[in-house]
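In structure tokens below, several structures.
Every read-out reported here was derived from the displayed coordinates using simple, explicitly stated rules and does not represent laboratory data. Just so it is clear, the structure is predicted and the values come from calculations on it, not from any experiment. Cβ atoms are built from the backbone, for glycine too; each structure is taken alone.
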Structure 1
Amino acid sequence: MADSDGESLYEGKEYIPMDEKLDKWADVEPIEQYTQENDPGVCKIDYTPGFEEAMRYFRALLNSNEISRRMLELTQVVIKVNYGCYTAWYIRRKCLDEIGTEEDWQNEIKYLNKIGIALEKNYQIWHHRRCIVQKLNDPSNEKQFMEGILKSDDKNYHAWSYRIWFIKYFNLFDGEMEFIEKMIQDNPVNNSAWSYRYFLVNHTKEFGKETVEQEIQYAFQQIKDYKLDNEAPWVYIRGFLAKTDEEAKRSQRPNSSAKRIIITDFPFVKETCLQMLKDYEEGAHGYRFINILLLDYLIGEGLKEEANEVIDKLATVYDPIRENYWKYRKIS
């Protein structure tokens, strides 16, 4: 069994049956995995001895609804052999809730820090971490932990979702805009970073034309400084803009986290697109993004004929892989 603080969780120590190691398991009658009689199945899974042993004991304790120190320890063994076992994570939290000491809760976050990088793409560990941090009511080390995770993969969906949660839950917005500007500067194509910036703007700035114009200008500058075919800032720009008044009003309902303003309130958007069409060689990578944003503006103006001309160009020249989609978008 792994040590209670998680030291041996990923050390690959030699397998020793639990009933040979600890007297504490002598009263437990392990339960085998259910299989239909005389039917081994189409393809029998070749479990390791450690996995089979851990799950036999885990089934037994689950069957008796046991919540105890040994169950808490056993969940760690089960997680070691199957870290996607949401039942083990759930029972672990239940044990902590019912019998855990303050030291246990503190050790739990240390345990999660220790295995976090190895399990950075695991759904269960991120939900478990959220529950533990909520219980401890202490996010003081979360930004430091996140720094290590994002160094490993700066587009980790789980990590960004978790960051949004703890920043919002604990109201830790100070310094986040500076953080995300550096993230975008380091990797301008990081769509996760752009998405996080969108979240920050909607939660920290007064929504209005001035804020939206600043963000659009920021994104245009990133496109010019880096490269035209960086889709992330183009999507970011469109996220603030509505093609119709109805769409804009609908987006600005109370508690909306994705407010938009009618695109025609920003004439410089059209002017910038038209200038870019002149500045860049026709057919250049990313040329389609200019035309897509220009199309939004023309629709906002109600210029159907001009909009259809852009749609035809997208379907046949700039974005032919989505020809059927653009034909569907044709305005009658």
Structure 2
Amino acid sequence: LIGAFVCFFTNSFASGYNIGVLNLPEQIFKTFFNNSLNHNRVVTVDSNQIELIWSLAVSILVIGAMITSIITGYLANLFGRRGVIFLNIMLGLIAMCLTWGSKYMSNIPMFMAGRLVAGFHTGIASSIVPMYLLEISPKSCSSLFGTLHVMGLNGGLCFAQIMGLESILGTAKSWQLLFFVNAMFITVGFIGLFFMPESPVYLFVVKKREDSAIQVLEQIRKHPMEVADDIANLRREQKSEEVGNDSLLQLFKQSQFRKGLLIVCLLHAGQQLVGINAVFYYSTNTFRGVGLSQLQSQYGSIGCSLLNTLCAILSSRLLKTFSSRTML
């Protein structure tokens, strides 16, 4: 439970928060970009150029996430799951410092750097959290633990949009506090890092420390039978690692994995093609474009996020009743 708590607040919730934090106060950030350029006497800009800067501020997070999501598996084997989670906590705090400081220095490059680092944080979280939670969770709870990252992601996104309301922190004077709020959640979760166990898979398979892995399993499992089953699974995984059939290319070459891997890839592609990222980042602007007022557009965005969060929670409950295949 401690491991789930740490992952939830420092990675999943914080990542969702970074995704949704720019949506509602969009006009506030555009004004900041314009004022910063005028303050530094860089160049006179028009609305189209401000839109371009805004688009970069949004998309640079996705670019950062793409970069780190590719290398997270390597980092997890190099530094351990707990080590990577600690690294990601530091990235989250660095991102906050950069975006916070950009307000007082009227510095757009600093703001962009903060968003890029937040993207690094998001990309690592998208890989390390499911990996760690599935490696420490018992089989009976694997489905629930598997959906925890998605629930945290959507919960953080929704909370960020609520905090971005003009009546809370979405103003020209207080927008920097939006990023400080996220740092508070990361800091609270960081305290639990000192009490969370390392992944038994990492200890047993990667580091070959069988005694340490067994000790961790005895702490996080209720019954000796569960410990024995997990040890047997770890031995099988260790043999598989020694054979060396764990590369992505090998997965495509082996017919028993090819179909399942293709289905998963298509599902992920379908999720992106439905335009979910446009909803996350531009829903307020979209609602305003169809004639809604600024406040109505903001409430519409929050409504979409609430629906997304409720569906994530509902899916975790349904997985207890229906199989993953039925849910798909």
Computing semi-axes √(5λ) of the Cα gyration tensor in Å gives 39, 21, 19 for which of 1, 2? 2
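Quick check on the output: 1.12 is Cα Rg over 2.2 N^0.38 Å, for residues 83-194 alone, derived from one of 1, 2. Which one produced it?
Clearly, the read-out refers to 1.
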The highest value of Kirkwood radius over Cα pairs in Å, for residues 59-106 alone among the shown structures 1, 2 is in 2
Out of 1, 2, which has the highest value for relative contact order in percent (Cα under 8 Å, 6 or more apart)? 2
If mean count of other Cβ atoms within 10 Å over residues 155-162 is calculated for 1, 2, the one returning 23.6 is structure 2
Of the structures labelled 1, 2, one was used to calculate helix-only ellipticity at 222 nm (-39500 (n - 2.57) for each DSSP H run of 4 or more, over all residues; to 500), giving -26000. Name it. 2
